[in-house]
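Trainee: Heads up, there are several structures right after this.
Nothing in this text is a laboratory measurement; each read-out follows from the coordinates by a stated rule. All of these numbers come straight from a predicted model, not from anything done at the bench.
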Structure I
Amino acid sequence: MRKAILFISLSFILFVTACQSAESKEVMEYHNGFVEEIVSGVEVITEGYNEMDAAETDEEAIEIGHTKMLPKLEKMREHMDAQNPEKDDTKEYHKIRSEWFDLYEEIVTAEVQSLDDYVNERITDEELDEIFEEVYEKSVEAEELATEGEDKVAELAEKYDFEVLDKE
């Protein structure tokens, strides 16, 4: 009888450990993919903004937005859309990151498109100001979601005993 209880207890412990390992693996893989695809994409887009600021003409700045930033944003969207986590913790983490990305995508697209529209006289100064007010509001919300995402990954790192390294 003791052997049966011991066997059942060990089986339960192994089952719990195996489940935790699968969830831990999914969380880590999701986060690593997010860093590799999304965080590195944000760096490319940030470089694009810097290049736009340094451009000698508005047309050159618009070209950078359309040829460098928006295509990168599209690849990032493909990555986010391809995510289909199965485990609850990863689903929750993905929801936060996905909401953040939706706002980030809207912000970048609006900024590039509004510059194009303004330079080509398809919108007025007032319309441009309205767009930038909306972009600002979305950026505040996106910043809150980014912080929530960082808090969530820190929580998951502690729960599943893995280390989150800063990308440098």
Structure II
Amino acid sequence: MIYAFALTFDSTVSRALISYSEFFAAKSQVLLDTNLAIPHATLVQFDVESPEVEELWSELNRSGASATFDCSLAGLCLLPAPSGECWVEIPVLGGRDLADLQLEVLNLPSMRGRTIYNGTGRNFRPHVTLALYESIGDVPSTIDLPADLLRLSAETKISLGPTGPNYTFNRPAFSAGQ
């Protein structure tokens, strides 16, 4: 099964991101919600068997990795895929600290040898997906979103949970502070 360590947001930021996602709902294959596609930024997406999940979470906690992380969400990115699809994303800015957090997760002993599905190292591009279109032609020609989308500060917490279709993140199995 595919799971992800991800940064998740408080309810205020999550509601804002869900409302931005709803703007793109007409033809999008992804729509953020509070249950099956919660707003998140993936740190590491990987294969794991269900019995190993709790041990991975315990290992992360023992590692001393930060349970919370301050970041900024800034701008809007339209990212065409080689298959012709187009992702609509908000980049997550966290600089070197965010890259270091990903590396801490990747260096957990139980992560060694696992298949990793997202970019790592220089290819790590943290973001929140708002929408996925079958083609760039399906993206609205006018995008009228609130100005606060251009710069939104957020405190996140690290979570671990199963992924769903199109790299969505379901309700976490574990989350910092639980």
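Trainee: Out of I, II, which has the highest value for Kirkwood radius over Cα pairs in Å, for residues 25-96 alone?
Mentor: The maximum falls on structure II.
Trainee: Let me ask something else. Out of I, II, choose the structure whose coordinates give relative contact order in percent (Cα under 8 Å, 6 or more apart) equal to 24 when calculated.
Mentor: The read-out was computed on structure I.
Trainee: Additional query: -28000 is what came out when helix-only ellipticity at 222 nm (-39500 (n - 2.57) for each DSSP H run of 4 or more, over all residues; to 500) was calculated for one structure; which of I, II is it?
Mentor: Derived from the structure labelled I.
Trainee: One of I, II was used to compute percent of Cα pairs over 25 Å apart, and the result was 46. Which label is that?
Mentor: Answer by label: I.
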